Structure I
Amino acid sequence: MQTTIKMRKRLVLVFVVLAACLLVVLGRVAWLQFVRGSELQEKALYNRLNVMPVTPQRGVIYDRNGHELAISISTDYIGAFPQEIKDSGRAEEIARQLATILELSFAEVYEKITRNSGFEFVARQVEFTKSQQIKNLKLPGIEVVPEYRRYYPNGPLAAHVLGFCGIDNQGLEGLEVMYESQLAGEAGKIVLEFDALAHEIPGATHRYIPPVNGHSLVLTIDQTIQYIAERELEKIMASPTNPRKANIIVMDPKTGEILAMASRPAFDPNNYNKYPEELWGNPLVRDAYEPGSAFKIITAAVALEEGVVSPEDPFYDPGYIKVGPDTVHCWLSPMGHGSQTFSEGVRNSCNPVFVQTALRIEEKKRNLLYDYLYAFGFGKPTGIDLTGEGSGLLIPREQLKPINIATIGIGQGIAVTPVQLITAVAAVANGGKLMRPQLVKEIRIEGEAPQVIKPEVVRQVISPATSKTLAEMLESVVSEGTGRNAYIEGYRVAGKTGTAQKAGPGGYMEGKYVASFIGFAPANDPRLVALVTIDEPKGYPYYGGTLAAPIFKAVVEDALHYLQVPPQYSSDQKNESERPEMVIVPDVVGMDLKTAQAALQQAGLEAKVEGEGGQVVAQVPKAGAKVTGGSKVILYMQGGTQNPAVPDVTGLRIGEAAEVLEAYGLGLVPQGSGQAAEQSPVPGTVVPAGSKVTVKFFEPAQEVLGP
């Protein structure tokens with residue numbers, strides 16, 4: 001009996017122990033299954049899966065008219081699975097074959113394909129012929145996978161705006177990096193399943209997760225106006241003047257949209273690594289400089305707005321002015337300009353007049369000039385969508401002395417970026433409204449409505465009345481004063497020259513200047529405002545009126561014609577009452593000749609016919625343009641022939657010639673600037689569709705004036 005009890009106790013003990021062990025095992029199973037299940041499952045999946053990335057197609061960057069400025073082109077990368085290569089026993093053979101085709105060193109390739117890792121890139125952005133050679137070899141552990149490479153069809157055109165992308169198709173400069181999240185898209189992947197020995201499992205399902213392509217950008221930049229600006233920069237850089245740098249910005253003052261932003265020297269974003277890094281950034285938003293007399297526009301705007309001067313206020317310039325112990329000279333020193341009104345002082349760019357004006361502003365209220373400088377946007381970034389924007393330099397308020405106010409009034413002792421200055425002058429042109437400078441018009445998302453970025457008014461700085469008065473004064477600078485080289489036949493142009501000696505360690509540098517011109521047109525209803533800066537021109541003269549003003553004229557004149565802005569008067573029609581009635585050109589493209597002629601006659605216009613038969617394929621001026629009554633509209637006709645006859649484009653501007661040739665299925669190769677004078681092949685030559693027509697453009701020589 002006692003033995004039975006002992007046995008029962010032992011059985012119970014064994015049962016309890018077994019039950020406890022079972023509970024521990026069950027608890028452990030529950031812990032692994034329910035608590036750490038997801039984590040362990042993920043690790044197991046990771047151990048048997050290898051992932052090859054699939055790059056998305058980066059969004060396209062267009063100009064405002066839909067021309068492609070940055071696109072993605074298809075290419076391949078070569079990927080390796082090192083364990084599979086080692087198991088094949090052919091690592092050296094594979095490395096040698098890859099190195100030969102890819103033109104890489106054997107040691108470099110061998111080291112990559114034999115690493116202790118799941119996957120390695122052997123080469124990126126491989127040419128199609130090379131990738132096809134490798135694919136045809138069917139090497140174990142080697143995969144050829146599609147990817148994309150960024151490509152800029154126009155090379156250096158707008159390079160400082162667009163920026164560039166790196167080897168992983170990621171933005172590194174300019175708009176490419178500023179809009180990286182919108183342009184980049186989301187990467188996809190190819191998932192391959194391997195066994196415990198890192199061998200690919202035959203028949204295993206390969207999962208393909210497609211990439212999500214990036215969104216596209218539509219810029220405010222106009223490719224044609226950008227080309228015009230860069231054309232003029234190339235000319236000045238190749239001239240005997242041969243400056244260190246030269247820049248141009250063209251803006252629509254009513255919206256703040258930047259139509260062109262160009263700088264030289266430039267770089268090709270397709271091969272950015274072949275250029276010095278200092279060329280990559282955009283100097284128009286990054287670099288600050290003393291604007292010199294161009295800044296007098298701001299001083300005049302503040303003075304007129306605050307009523308400390310009026311256009312007819314009298315001044316006297318003996319050639320200099322004393323400010324405490326310091327002396328500020330007139331550029332015409334020692335003669336000076338003598339007696340003159342404020343309007344004449346603006347026209348003559350007289351330093352003593354502007355020194356007195358700046359001191360009057362300060363006398364009215366301490367730091368009043370600085371209040372306006374901040375209101376115009378100086379001393380802080382404008383918020384433009386580009387990397388590395390500078391703030392400029394302002395002397396701290398508490399350190400200001402009378403001589404500082406005096407020199408700031410003439411554009412010295414202050415440093416601004418070109419984008420700050422053009423934004424401020426655009427406000428003067430735009431009835432006093434300061435607009436935020438804009439480079440992107442909209443973001444296009446596939447399958448959705450585009451995100452439109454509307455122009456933004458920052459603040460009202462001066463009144464419309466002050467804006468109008470100052471515009472009239474600046475118009476006289478171009479028609480009668482130091483800016484006469486910026487005069488454009490038939491248009492009212494307002495502007496200001498600038499010539500600033502460059503500051504350096506210990507003072508101003510002898511013989512180093514920045515020549516500039518800033519202005520807008522038409523003066524009474526501005527469509528364009530443009531700034532030209534030329535850094536360290538060689539030789540004499542080095543004045544803004546001599547060097548920068550003619551470039552302003554060439555750019556703005558071609559841009560006004562391209563935008564179909566009608567001339568306001570002819571050379572013999574200076575008075576408003578003498579100007580003829582303006583009519584709107586009807587759209588006759590697609591009509592037969594008789595119908596088109598009737599439509600033009602009804603509008604009070606005449607037709608000049610180029611070509612024979614068929615329909616009107618192009619017209620100059622374009623539909624919607626305003627022209628004087630009785631003007632001739634050129635009608636370009638073409639029949640149904642496959643091979644077109646080259647049209648006569650002599651007398652047309654670059655933009656007009658390009659549109660006419662495009663309508664005939666032909667391309668334009670422009671040389672020079674101005675109006676078309678020669679073309680090859682000659683008009684009437686029958687050529688295959690898609691042929692290029694070389695057109696030489698000329699413009700009359702400009703009278704050289706200073707300063």
Structure II
Amino acid sequence: MTPESYHQHVNALKLGKRLPKAIYLHKSAIDEIFPELRALAFSQIDQLKLEDKDWDLIKFHRDGYKLTLLSYPNFIDDAYPSLHKSISIDLSAERCKETSYLKTDNPPILHRKETMIAKDNPFYEEFCNITQEGEQAGLYENSRIIGFKRSWESLIESKGYTLVDGRLFRQAAVISADETVIDRHKTALSRDDLSTPMKSLANNSYLEGDYSIFDYGCGQGDDLRELEAHGITAQGWDPNWRPDGIKTQADLVNLGFVINVIEDVEERADALLGAWQLTDKLLVVAAMIASEQHIRKFKAFKDGVITSRNTFQKYYSQGELQSFIEQILDEEPIAVGPGLYYIFKDKEEEQLYLSSKQRRKTRWRQLTQKTVRLSKSKKLLEEHASLFEVFWLRCLELGRLPAVDELSDADELKSKVGSIKQAFKLACEKYEKEEFERAEQERKEDLLVYFALQQFCKRAAYKTMPEPLKRDIKALFGSYNFVMEESRELLFSLAQPEIVNNSCVKAHSELPASILNDNHSLVIHSKFVNDLPPALRVYIGCASQLFSETDGVDLVKVHIRSGKLTLMSYEGFETQPIPILKERIKINMRNRRIDFFDYEGGEYEPQPLYWKSKLIDESFDDYEKQKSFDKRLAGLKLPGFEVEFGPNIDELLVLLNEREQLEIKGYRFYAKSS
């Protein structure tokens with residue numbers, strides 16, 4: 001095989017952990033690659049007289065005519081296996097070099113093992129769970145410091161976690177056991193950030209001081225200290241660290257990673273019930289998630305396992321945790337993330353939470369007025385301008401006429417004009433009625449999306465409904481049955497690709513910024529999601545049921561024909577003219593599969609985002625600068641922009657330097673420094 005043919009085959013590989021300079025593949029997937037590459041690899045293995053036990057991974061180099069055989073004998077059993085030996089083979093010079101790492105206490109280690117095996121491998125799901133745990137713990141925020149054992153273990157400890165048989169546990173949840181006698185004493189380390197369930201509450205605006213908080217099983221009180229630092233009053237109880245803490249009622253109760261360390265099933269149920277009894281509005285439950293392959297590694301004890309550290313853990317699957325909550329509380333939990341559920345005691349609060357996910361943010365605009373000869377009604381409008389302005393803005397916010405208890409100055413307004421309806425009639429003389437009609441239509445669409453998503457996740461009908469929601473339905477649809485019928489039709493329409501395609505075309509024509517790839521996909525910024533046509537909002541909402549909301553990502557890509565949604569996050573999207581892709585998440589709704597692609601850690605070649613001005617509008621601070629930058633870049637007519645993504649950032653800088661004698665500083669091009 002020639003070097004050119006080698007690189008052509010390597011770069012065309014669809015399987016393996018892809019880094020800018022190499023692709024890593026486990027030997028279990030070797031049969032999935034091109035026959036020519038496989039034959040080359042095995043010819044080298046045969047020449048070196050290696051046995052199957054001598055290597056586990058093969059590294060195909062992209063920057064040279066080389067390959068490397070790597071020995072990770074604990075690849076399957078260790079979550080982050082250590083490198084024992086490497087054999088580097090220079091195919092051009094026909095020589096090899098062997099390096100042993102057995103005598104070092106700080107060997108290289110592996111991450112994201114799921115990328116190195118085929119998706120039908122029985123360990124694929126377990127490896128994905130391990131990676132998701134690390135992401136949730138914040139371990140991959142700086143990928144440059146995680147490649148070696150010491151720095152990795154130090155990072156884990158600094159985040160307040162410990163490794164138990166390769167799985168991450170909060171230090172406060174580690175318990176010790178002696179055979180069948182469990183000692184619940186914990187040796188906790190303080191963390192410097194909120195736990196996963198508390199972060200979820202913060203992201204959903206529950207930690208802004210409007211709700212009382214109780215942490216059931218608070219450990220040494222890491223979350224409580226963090227909340228207090230933000231000026232939030234919270235209380236907690238823990239059987240070991242705060243046994244004297246008073247169990248008090250609270251709006252929000254957190255039962256984070258508690259039930260998985262209780263070995264007695266009845267006591268575990270009592271803990272869940274105890275937390276539920278203290279809950280006025282919302283209970284948050286979090287527990288460890290693991291696959292059957294991982295659980296089978298350990299000695300069974302009751303309904304859990306005894307780990308290698310002589311600790312008890314009850315691992316759950318996502319479905320098992322949901323069933324446990326449903327059986328004990330007789331309530332329907334809402335999945336917020338892996339091993340994380342919300343259970344609302346206040347059902348009106350639950351409906352407000354779910355419906356708020358679909359409510360678009362109103363963008364107010366200043367209304368100008370002309371001075372004219374005033375009629376009696378217009379004189380009334382002028383004399384009480386501020387009163388009518390507040391009323392009109394409230395009408396736009398609701399998309400309907402407000403009830404008396406929804407308007408702060410209702411009594412004063414009624415005293416001036418007689419009724420809410422008369423106030424609206426007068427307001428329409430001053431303001432544009434079309435503005436209200438748009439707000440009314442938008443609110444109708446918000447509700448259709450909300451109820452369509454409720455039917456998609458098959459949530460049980462509520463016994464009661466918040467009064468504002470009742471008023472919305474009556475004013476905008478007439479009846480509950482009618483809105484349900486309309487939302488059902490909307491949901492079922494997604495099975496027709498043409499409707500998705502037509503909605504994408506409509507969105508592209510109406511949104512302030514987007515990129516439409518004809519009959520293939522629509523790319524938008526996440527801030528425009530709630531401005532999409534209802535069908536696309538439901539499409540994205542259904543995908544979010546499988547993973548998460550679009551909050552925190554930059555770009556959203558709707559795949560028109562394949563039933564997929566891609567979420568993309570970029571380094572420097574708000575501040576750089578050419579942001580660099582750092583993470584891509586592809587959600588396949590047809591087979592309910594989620595694939596993660598990490599570009600920041602060197603696994604895939606970083607992709608620059610060109611022509612950002614096509615995806616932003618005047619609401620972005622850098623819009624005018626970005627437009628100017630893109631116009632100048634396009635005018636240079638550089639080669640390499642014929643392909644989908646354009647040249648990589650290094651190639652662009654070389655082109656600018658050598659061909660144009662230019663360099664980029666911020667959003668401007670400057671003559672190259674001599």
Structure III
Amino acid sequence: MEKVQWKVEGMDCNTCAISIHKYLEKQGMKNVKVNYATGDVIFDANDKIAEEKITKGINDLGYKVVDAKAHPHDHRKAGRVTFLSTPLQRFWFCFPFTALLMLHMIPGVHIHWLMNHWVQLVLTVPVFLVGMSFFGRSAWKSIRNRMPNMNVLIAIGATAAFVYSLYGSLTGQAEQYLFYETTATIITLVFLGNYLEDASINATQRELNKLAKSQKVMANMIAFDDEHKEQIFAVENTQLRVGDLILIKSGEQVPIDCKILWGDVHVNEAIITGESTPVHKYAKDKLIGGSVISDGTVKAQVTATGNDTILSGIINMVKQAQGEKPPVQQLADKISAVFIPLVLGIATVTLVISWIVLKDFTPALLRSIAVLVIACPCAMGLATPAAIAVGLGRAAKTGILFRNATSLETFKDIKQVVFDKTGTLTTGKFVVSGLKFEVVEEIEFKKMVYSLEKYSNHPIAKAIVNEWKTKDEIKWKKIEEIKGLGMQAEDMQGNKFMAGSFKVAKGLTDYALHNIYITKNNELLGWIDVKDEIRPEAKMVIDHLHSKNIETILLSGDRKEKCEALASQLGIDTVIAEQTPEQKLEKIDELNKKAPTAMVGDGINDAPALAKATIGISMNDASQIAVQSAQVILMNHGLKNLPTALGLGKHTYITIKQNLFWAFAYNIVAIPVAAFGLLTPTFGALVMGLSDVVLAINSARLFVKKVT
């Protein structure tokens with residue numbers, strides 16, 4: 001299956017998103033995600049996708065696929081931007097005509113020629129034509145496809161007022177039928193509302209937009225002439241390829257993911273990690289595209305381009321998460337699907353009953369039009385995407401990545417957090433803290449240990465090898481790593497050596513608290529202790545969780561004594577030690593049944609448990625399988641960001657509930673008010689447009705709201 005990501009224009013509300021979602025599913029697309037707030041449409045397609053057919057189908061629904069073959073983050077429109085193609089352009093075109101039509105309503109202003117119904121007809125026609133070219137066309141396509149959208153309400157309301165007024169002009173009864181200004185103001189104010197809505201939605205996307213903008217910069221490319229002399233060329237980073245050489249100087253942005261070949265620098269990676277403190281990078285270290293060199297100059301080699309860069313991966317992950325529908329959205333979706341037919345029914349009933357009661361068709365029609373234009377399915381559709389967009393955008397800026405929106409919402413229910421030990425609560429970087437040797441000299445002992453451990457991938461073994469590196473090593477006849485035990489080797493003379501856990505020294509000593517034991521021909525030669533430093537932020541994170549009445553659990557494969565010592569230092573509630581990956585999985589399953597559980601881990605052995613937990617949380621420097629198994633990724637050793645992740649989840653859900661309450665309350669109150677004739681269609685159109693802005697502003701508060 002191929003992952004397809006398109007940009008689609010013309011979605012005004014959640015019913016638009018539902019229409020496209022249903023169409024793509026009918027065409028056999030899988031994992032469809034449609035975010036009307038951002039215009040992103042993401043789906044899995046088989047290799048036989050008929051792109052032209054799918055694009056035409058979406059266009060026939062009344063929307064427009066913009067440059068489907070473009071890079072996922074290249075938001076340039078296909079072809080030229082035509083006149084009257086944006087809500088703001090349409091508003092400014094319609095505004096002068098509408099302003100003239102409204103002049104006679106200002107007290108003290110009497111312009112007799114503006115009162116002429118033929119003049120008003122002439123002023124209204126341009127506005128009506130522009131309005132119908134957008135609302136009417138979209139409404140007709142949506143009705144034809146049996147998926148009516150919000151524009152049906154606007155088109156019917158504006159057309160009813162126009163046709164009614166035109167009937168009066170043609171039959172010589174203009175004074176009783178003069179509502180041209182109603183037609184013009186409905187169309188003009190809805191265009192204004194659309195613009196305000198777009199601007200508000202763009203504000204909710206600002207953090208993601210900042211990331212996207214930083215993707216396209218200039219780079220200093222290193223090339224060589226025919227005399228092998230170095231030349232520097234300024235090129236756009238989109239022209240770089242893997243393997244190209246680049247020069248990056250102090251104060252410049254790293255143009256693309258690369259590896260340092262020469263030099264060392266201090267790098268500000270705040271755009272990726274949320275941490276502004278410069279990080280010192282040396283030769284062979286990787287630089288992340290989008291970060292900024294605060295001091296130093298390096299020559300580097302490009303390691304990734306396009307969608308393969310870390311920044312592109314982050315943007316893609318956030319966009320896909322924004323397209324996810326968390327459980328709270330399902331109710332709004334169900335209501336949105338029937339909302340427009342329901343409003344059309346209410347408007348019809350309002351017209352009939354008001355006509356019967358008032359015995360006058362004109363006010364009855366105005367009430368019916370008011371019902372049509374004040375109803376706002378957009379508010380219900382915007383409630384969740386706007387809050388999710390802000391929550392995920394702030395999270396990305398802080399160095400927290402969510403794979404899906406459901407995880408963001410689920411954080412509100414977490415009652416217990418399970419931590420792995422090594423690499424999660426500790427730094428995972430070991431140093432030798434003590435050793436004892438017998439029978440052999442220190443140099444011989446270290447050579448023996450180095451020769452054994454250099455063949456191991458265990459973090460403790462790697463730490464010892466780095467400290468005791470020597471060229472004078474033992475050549476083994478055979479050597480192997482025994483899972484759960486350690487290294488076992490035989491030299492050319494037939495002597496058998498072992499380096500491993502207490503199990504290799506069982507029966508040779510009763511003291512089981514050392515990390516590595518060394519034996520030769522079943523004789524204990526000595527032992528080694530290593531120290532794994534506790535992360536400085538670990539205690540703060542544990543204390544924060546306790547302040548929120550969240551239980552903390554240490555789940556580790558390490559020895560019980562060490563786990564209990566760490567738990568005592570940090571104040572962790574429960575210790576479950578000496579667990580295999582299978583046992584970890586069973587424990588997480590048990591804990592999940594007890595209460596919603598988050599698991600924080602970083603190793604290969606944590607991957608099954610991370611996948612099993614209610615929410616799996618991994619560090620970005622963890623093993624690849626652990627990162628892939630987790631729903632939430634903390635960037636740059638980001639354990640300190642765990643409280644923010646929890647807080648953002650909780651407050652995003654609160655914001656969604658507030659938005660949904662406003663959206664439902666608005667429609668429940670506004671529609672009856674319009675039906676009883678307590679507001680005009682003009683005022684209704686204005687209020688309808690502003691209702692979306694209220695939701696966007698409430699969502700935008702998440703950018704600055706204290707969440708921890």
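Matching task: 0.95 is the computed value of FRET efficiency 1/(1 + (r/R0)^6) of positions 152 and 224 (r between Cβ atoms, R0 = 30 Å, to 0.05). Pick the structure from I, II, III. This figure was derived from I.
A value of 7 was computed for relative contact order in percent (Cα under 8 Å, 6 or more apart); which of I, II, III is the source structure? The read-out was computed on structure II.
Since every read-out is calculated from the coordinates, none of them should be taken as a lab result. Remember, predicted model here, so these are calculated numbers, not experimental data. Cβ atoms are built from the backbone, for glycine too; each structure is taken alone.
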